[in-house]
1. Please state which of the structures P, Q, R yields 21, 49, 24, 6, 0 when P(r) over Cα pairs in 10 Å bins from 0, in percent, for residues 135-206 alone is computed from it.
2. For distance in nm of label points 7 Å out along Cα→Cβ at positions 63 and 359, the calculated result is 4.3, so let me know which of P, Q, R that is.
3. Comparing distance in nm of label points 7 Å out along Cα→Cβ at positions 183 and 199 across P, Q, R, which is largest?
4. With mean count of other Cβ atoms within 10 Å over residues 39-46 coming out at 17.2, pick the structure among P, Q, R it was computed from.
Structure P
Amino acid sequence: MIPKYRKQFNEEFSQDKYRQLKDILKQKGGVEPTFRISESPIFLTKEFEAKMIDASESIITQIKGLPADTLQKAIPDDCRVPGDTDQPHFFTIDFGVCKSEKGEIEPQLIELQAFPSLYAFQKVFENTFCEVYPFISEIRNPMPQETFRNYLKELIVGDENPEHVILLEIFPEKQKTAIDFALTEKLLSIKTVCLTKVKKEGKTLYYENDGKLTEIKRIYNRVIFDELNNIPDLTTEFDFREEVDVKWITHPNWFFKISKFLLPLLQHQFVPKSYFLHQFPQEERLEDFVLKPLFSFAGSGVNLNPTQAIIDAITDKENYILQRKVRYEPIFEDINGEFSKAEIRLLYIWRESDERPILLENLGRMTKAAMVNVDFNKKDAIWIGSSNAFFGES
């Protein structure tokens with residue numbers, strides 16, 4: 001894809017430049033990325049980008065047209081949080097870079113979420129690629145850094161004093177995304193707070209800010225609520241299901257409402273057919289589908305080759321989907337003449353006053369394995385891990 005940029009990048013690439021890329025990211029974030037950074041950006045055509053955006057716009061329209069009751073059914077009863085909102089503040093959508101039956105490179109929907117991804121990190125990552133390889137700047141995201149910052153500040157901080165706004169996570173220092181938390185703090189002048197450190201008096205939440213107990217009025221939420229049950233001996237003063245006087249950015253219920261739960265309800269040329277497991281038609285072939293838990297995160301629980309025995313053993317079939325397999329196409333050539341596959345996540349924000357979300361940035365993931373997850377790659381592989389996509393004329 002875009003051979004001239006791929007050729008120039010591969011010619012300019014060196015391990016010294018790769019170390020420089022990672023060193024700059026560490027310097028800017030103040031911490032080292034704990035996930036793998038790909039050596040290479042992803043170069044794709046404007047035509048491919050237009051196909052992704054067309055599919056996204058169609059999906060957004062379809063979601064907006066769904067009855068509120070349909071979305072409410074996605075929320076597990078034991079994970080329902082009071083004070084729901086009419087729309088989420090974030091919308092992210094993942095597309096695989098695939099090949100059609102006609103041999104054309106096209107996007108195929110993989111997942112979608114109303115949950116914040118690495119917004120602050122990805123903008124810095126894009127900028128850093130351009131610093132180390134200046135020629136890429138001619139096809140960079142046209143949104144200026146200041147505009148990007150203002151969008152996120154308006155969404156997350158709003159008119160509030162930043163000291164009353166927190167990024168909420170559980171044991172943030174242990175999370176792979178810690179560098180994004182650090183960059184968010186620098187970008188928005190807010191603090192990252194562990195859920196175990198939140199204090200509660202009545203309906204008011206507090207955190208300790210430079211030795212002073214400070215009221216929390218807005219929460220930039222990075223906690224996966226349903227994962228809290230999997231943390232042994234977790235002790236907190238605040239339960240998500242309690243009614244409290246805070247503004248959620250975004251409300252935790254949307255993690256469930258915009259999720260794999262929607263995949264069987266969506267239709268588009270670039271949306272693979274999906275079924276709830278308990279509604280899987282007899283005429284379909286199981287070997288043509290991937291089994292996915294509804295609310296897994298980072299690829300956990302996904303089975304690429306489900307068997308009837310595996311299906312029969314699942315008791316809560318309503319909490320799983322079968323999604324038609326797509327063929328990720330290995331088109332991103334590395335310096336050794338080997339090829340990687342990729343997935344692109346579009347990162348939108350959705351302001352409360354807007355009818356539709358705004359696309360801010362993208363996140364790329366590269367792999368040479370069957371799944372787009374670094375844990376599944378060989379340790380000595382290159383052109384794998386977190387990346388950023390640049391779109392230009394072919």
Structure Q
Amino acid sequence: MPDELDPTPYDALLLLSFGGPEGPDDVVPFLENVTRGRGIPKERLKEVGEHYFLFGGVSPINEQNRALLDALREDFAGHGLDLPVYWGNRNWAPYLTDTLREMIRDGRRRIAVLATSAYASYSGCRQYRENLADSLAALEAEGLELPRVDKLRHYFNHPGFVEPMVDGIVRSLADLPEEVREGAHIAFCTHSIPTASADTSGPVEEHGDGGAYVAQHLDVARVIADAVRERTGVEHPWQLVYQSRSGAPHIPWLEPDICDHLEERHAAGVPAVVMAPIGFVSDHMEVIYDLDTEAAAKAGELGLPVRRSATVGADPRFAAAIRDLVVERAATERGQDVTPCVLGGLGASHDLCPVGCCPARAPRPAAAGADSPYA
């Protein structure tokens with residue numbers, strides 16, 4: 001195998017995702033998993049689950065992860081990268097602990113982990129690391145010999161993640177009526193999180209207003225907007241907006257909300273908006289409900305033409321980016337000099353999450369970081 005495609009020391013890749021229900025009977029148990037420890041009554045969970053029941057109780061995320069698994073296996077095989085790919089979820093089958101147990105029984109000793117979250121934040125990074133630590137602790141209690149797990153770096157600014165989104169926005173602009181196309185604005189959408197979580201996202205030295213979470217989104221939004229201008233010849237104004245807020249109303253979350261933004265843009269005379277969900281890897285529930293259903297309905301009320309651009313999903317360029325991340329990290333672990341592939345002004349994220357990075361409200365063990373109990 002050529003050095004550039006050598007995965008050593010890794011003997012497997014784990015795709016680690018959120019999970020979602022795959023039928024009506026799964027919805028409340030899934031939400032119980034998501035909200036475990038928060039004391040939320042089952043009746044309230046049924047209300048929250050209405051979003052899922054609108055789509056037959058099925059979240060598209062699991063099927064989209066299956067498509068990404070197929071794309072990864074096809075890409076790896078096509079490039080001679082002999083690395084098996086597994087899949088485990090935080091909140092639904094296949095559960096992370098079960099997948100790690102399978103990997104151990106298959107003899108996997110050094111595992112690269114790709115989380116389906118591209119940016120720094122507690123819920124998008126450290127919580128996955130806590131899940132890994134919880135699973136490793138459970139498997140250690142079973143008497144199994146634990147593998148080493150290494151979480152791959154954030155990939156928000158990798159070309160294989162960015163370029164499919166550029167294409168999606170250009171297609172969405174072209175799909176708008178010609179008379180409103182040139183004046184369309186772009187709303188770069190991502191998941192809202194509490195401002196306190198945003199402010200402490202990323203390494204300690206990056207903490208501040210919005211932390212790494214906001215800085216990373218703004219950086220990639222600028223890159224995409226510049227690329228769209230180069231492709232179309234038009235400077236489309238843009239703004240970073242948020243969606244999918246949950247939790248107590250008295251706790252500040254990142255704003256503006258996408259629906260409020262659409263109202264404001266319409267009042268300002270903007271003729272059309274393209275909603276670009278840059279904060280999401282695939283078209284899962286937050287995208288198909290909060291954007292395709294709720295925000296689209298708001299735009300319909302306003303008489304504002306909108307289009308929603310595609311997420312990267314299982315785009316072959318994203319699969320190639322993941323291959324690149326694996327090979328890059330493997331070379332680093334072997335002590336080789338590596339030039340990471342990134343766009344924008346922030347450079348490549350850290351390979352190893354430092355102490356104090358995206359802290360939890362209550363400290364918990366987290367794997368794959370400088371403070372990990374599992375070296």
Structure R
Amino acid sequence: MADQHAQSGEDKRPTEIPAIRWEEPPEGPVLVLLDQTRLPVEEVELVCTDAPALVEAIRTLAVRGAPLLGIAGAYGVALAAARGFDVEDAARAIEGARPTAVNLSVGVRRAEAAHRAALGTTGDPTAAATAALAAARALHQEDAAASARMAAHGLALLDELLPAGGHRILTHCNSGSLVSGGEGTAFAVALAAHRQGRLRRLWVDETRPLLQGARLTAYEAARHGMAYTLLTDNAAGSLFASGEVDAVLVGADRIAADGSVANKVGSYPLAVLARYHHVPFIVVAPVTTVDPGTPDGASIEVEQRPGFEVTEITAPQVQVTGAGGGIPVAPLGTQAYNPAFDVTPPELVTAIVTEEGAVSPVTAEALVELCARSRQVTI
């Protein structure tokens with residue numbers, strides 16, 4: 001089960017209210033999540049005491065973002081082990097909560113493998129639970145370190161591609177500290193540019209239909225004092241046409257072996273626009289997001305979200321009448337097409353930036369070499 005409590009303090013920075021943390025109160029261990037569905041209006045935390053609560057948090061996007069889902073998955077396995085639940089059942093439930101983000105499976109399987117190995121060696125459930133928690137904490141720390149390295153590699157690439165400086169970066173969805181154990185993926189690169197005085201403007205797509213750009217990226221940009229402007233997704237073309245975009249930076253939920261990139265729906269149109277206007281389209285993601293078991297873009301399972309996310313909008317403290325708990329913006333019974341992600345082919349990706357460095361041009365061979373250098377992924 002889960003319960004909630006609100007955080008106080010209007011001046012807190014996002015890093016002071018972590019997106020995820022493990023706590024051990026007297027009544028037993030819990031996994032605490034910053035509820036991203038309530039941002040930016042409220043900073044509210046969910047306290048998960050079992051795997052079903054975490055699964056619900058993942059499905060409702062209270063916790064989201066590929067790297068953070070991996071961390072959450074690992075902690076979820078550790079939580080099940082620590083509280084004496086069936087670890088295998090919990091692992092399968094968590095792993096299946098969202099199909100596209102490969103990091104979720106990576107985190108679950110890593111903690112599950114540590115639990116299984118310890119249990120086989122010692123026969124002690126307590127020691128096995130400790131091993132699962134250690135694996136989750138290690139993944140959390142590794143992701144934070146990877147975030148910092150991605151930011152450095154990404155900024156170096158931007159400076160190489162755009163030597164004039166004064167970068168005007170367009171980003172889609174949310175890829176900051178709310179999706180990471182550190183400061184994020186694509187957003188972390190923009191933040192590094194800001195700190196070096198080289199960010200002229202961060203263009204933030206609203207990111208329909210759930211507004212992760214408006215609610216979350218703008219929230220993080222404001223907290224860091226970045227120069228940012230919010231725009232509707234379909235206004236991006238006019239920005240490109242007027243020469244106001246120097247680079248596009250996005251994250252990724254799965255990168256296939258051929259370099260095809262699944263990211264929040266709306267990313268592919270940006271890649272097409274970027275190619276037409278000769279603007280770099282850069283994907284920033286940890287190596288764990290590369291999935292050698294998915295051969296190409298057509299093999300990526302794209303999550304289909306409920307139609308009410310399109311036909312209704314939600315607003316705190318406003319009376320709701322829609323079937324999904326929101327305010328209807330379309331006639332009752334309207335069917336909606338609502339894929340959570342789209343897939344960008346490798347030929348439209350200028351570079352993929354990871355903690356191990358940048359790959360450009362993006363090819364299957366380059367990804368094999370990249371992953372071979374990583375301690376986390378082996379092809």
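Since every read-out is calculated from the coordinates, none of them should be taken as a lab result. This structure is a prediction, so every number in the text was calculated from the model and none was measured. Cβ atoms are built from the backbone, for glycine too; each structure is taken alone.
1. Values: P: 17, 39, 30, 11, 3, 1; Q: 13, 23, 25, 23, 9, 6, 1; R: 21, 49, 24, 6, 0.
Label of the source structure: R.
2. Numbers: P: 1.5; Q: 4.3; R: 2.8.
Considering all the candidates, the number was obtained from Q.
3. On the way: P: 3.3; Q: 4.0; R: 0.8.
When distance in nm of label points 7 Å out along Cα→Cβ at positions 183 and 199 is computed for each of P, Q, R, structure Q gives the biggest number.
4. Working: P: 22.2; Q: 10.9; R: 17.2.
Among P, Q, R, the structure yielding 17.2 for mean count of other Cβ atoms within 10 Å over residues 39-46 is R.
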